[in-house]
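Pasting the structures here.
Just so it is clear, none of the values below were taken in a lab; they were calculated from the coordinates. What you see is a predicted model, and the numbers here were worked out from it, not measured in a lab. Cβ atoms are built from the backbone, for glycine too; each structure is taken alone.
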Structure 1
Amino acid sequence: METRVAVISIIVENDDNISQLNDILHDYGQFILGRMGIPYRKRSISIISVAIEAPQDVISALSGKLGRIKGMSAKTVYSNNSYPAE
């Protein structure tokens with residue numbers, strides 16, 4: 001099975017469900033390469049980027065779960081290349 005590299009961008013507009021976000025990211029931790037969070041206090045939001053390498057269906061499932069959390073939106077950008085699973 002091949003993997004892809006992607007970045008999932010998350011905008012958190014309501015941090016009431018942040019524990020749900022962290023639980024989901026923890027569940028996919030084996031695929032996550034890195035995570036960066038930026039609190040934008042002026043607008044009372046947070047911006048999170050998650051770099052991931054995983055099979056296409058795993059990335060899609062993670063992005064979908066994150067996008068369904070109330071008060072958050074998520075979008076994914078994929079690399080053009082795929083890689084053999086190690």
Structure 2
Amino acid sequence: MHVSAKFIGPIVMACIMATIMTGFVTWMNLGFTEDFLYRWARAFIFAWPVASVAAFLALPIAPKITLWIVRKINGHAPEQSSH
């Protein structure tokens with residue numbers, strides 16, 4: 001079975017973001033309570049799949065929005081990277 005990075009990348013990115021966001025929001029809402037890790041884990045279990053779907057949906061849209069923002073800020077098309 002061949003797995004492409006274009007499928008794994010958004011899932012890994014979603015995992016990292018879900019970990020940080022659920023940890024932060026759980027801490028903001030509850031503080032470091034006795035059951036903090038349980039509540040953080042529970043929030044993460046629900047958030048990661050949602051974040052993964054969101055990442056796949058955003059993947060084709062985000063570069064277009066980024067380009068639009070850069071053009072608005074710079075007043076013209078951005079220079080092409082030499083990479």
Comparison of 1, 2 by mean count of other Cβ atoms within 10 Å over residues 58-65 - largest value held by: 1
Looking at structures 1, 2, which one was helix-only ellipticity at 222 nm (-39500 (n - 2.57) for each DSSP H run of 4 or more, over all residues; to 500) calculated from, given that it came out as -7500? 1
Work out which structure the value 50 belongs to, where relative contact order in percent (Cα under 8 Å, 6 or more apart) was derived from one of 1, 2. 1
Matching 1.5 (distance in nm of label points 7 Å out along Cα→Cβ at positions 34 and 66, computed) against labels 1, 2 points to structure 1
Where does the value -0.94, -1.08 come from, among 1, 2, when log10 I(q)/I(0) by the Debye sum over Cα atoms at q = 0.21, 0.25 Å⁻¹ is the thing being computed? 2
